[in-house]
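Enquirer: See the structures that follow.
Nothing in this text is a laboratory measurement; each read-out follows from the coordinates by a stated rule. Remember, it's a predicted structure, so these values are computed and weren't measured experimentally. Cβ atoms are built from the backbone, for glycine too; each structure is taken alone.
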Structure P
Amino acid sequence: MEKNQLKYAQQHLANERTFLAWIRTVIAIVGIGFLTTSLHFTIGLHRDARIDLISIILGIVACGLGLVITVLATFSYLQKKRQINEENFQPSGGQVVLISVFMVILLSMIILYFLFYKSVTLCPT
């Protein structure tokens, strides 16, 4: 049985709020990926195989990033819960760097999509 958690209530609640913030971030990232892909195929005026492929990959990467963040957020939550109980805190540097790298990749793909889309609409073949 766990010891009395009342003295750690504030830390546990902060840990839960952080976890929920990560989940809201996942919803936003997956939503942006889905929105970009669905808008491309529903209202895209110009069809180009490269842009279609970038759009599909963008949606897949957004969902994959959402999955990775969900798993990392869950592990981080459980790890922080254990650390709070043991009165031993370690910052999560590696997870933050990993998520940042994935976000840079996702944002690069969005920029790539806009660059290719703009070049096709300006110079139709």
Structure Q
Amino acid sequence: MTLFSRAERVGGQIQKVLSGALLKGIKDPRLEMTTITAVKMSKDLKIARIYFTTTGGKTNADEAAKGFKSAAGFLKRSLSSELTLRYMPELIFFYDESYDYGEQIEKVLKSIKTENTED
């Protein structure tokens, strides 16, 4: 019995390789403070939806997306040297807004807490 599907395992490997490439191989300043948060693969392993976050939030996300788009060829070559897949998946990058949303909720909770302590 397998606990994870093949798409999830391949997604985890892609995340690992791309994170390493961000640390060591990419010299683009738009991608310096960028982190890969998740990789979701299609069932046929032909499309990889890559979620990232960056410092500066949504303002730097557009620049980081442009950086990923320009580095897509390098990233695919990095993946092909590390993974043995029949087809290299198409890489599609998305900004992960969940961290911004969590930060917003934390601010609301802190404001509620300060209002309650004043009473």
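Enquirer: helix-only ellipticity at 222 nm (-39500 (n - 2.57) for each DSSP H run of 4 or more, over all residues; to 500) was computed and gave -30000; which structure, P, Q, did it come from?
Expert: Going through each structure in turn, the value belongs to P.
Enquirer: While we're on this one: Which of P, Q yields 1.9 for distance in nm of label points 7 Å out along Cα→Cβ at positions 26 and 82, as computed?
Expert: P
Enquirer: Can you spot which of P, Q the value 2.8 was calculated from, given it is distance in nm of label points 7 Å out along Cα→Cβ at positions 66 and 98?
Expert: Q
Enquirer: Moving to a separate point now. Which one of P, Q has semi-axes √(5λ) of the Cα gyration tensor in Å, for residues 50-105 alone, as calculated from the coordinates, equal to 27, 13, 8?
Expert: That value comes from structure Q.
Enquirer: Another question, if that's okay. Given a value of 34 for relative contact order in percent (Cα under 8 Å, 6 or more apart), point me to the structure among P, Q it was derived from.
Expert: Structure P accounts for this read-out.
Enquirer: When distance in nm of label points 7 Å out along Cα→Cβ at positions 10 and 90 is compared over structures P, Q, which one is greatest?
Expert: Of structures P, Q, the maximum of distance in nm of label points 7 Å out along Cα→Cβ at positions 10 and 90 occurs in P.
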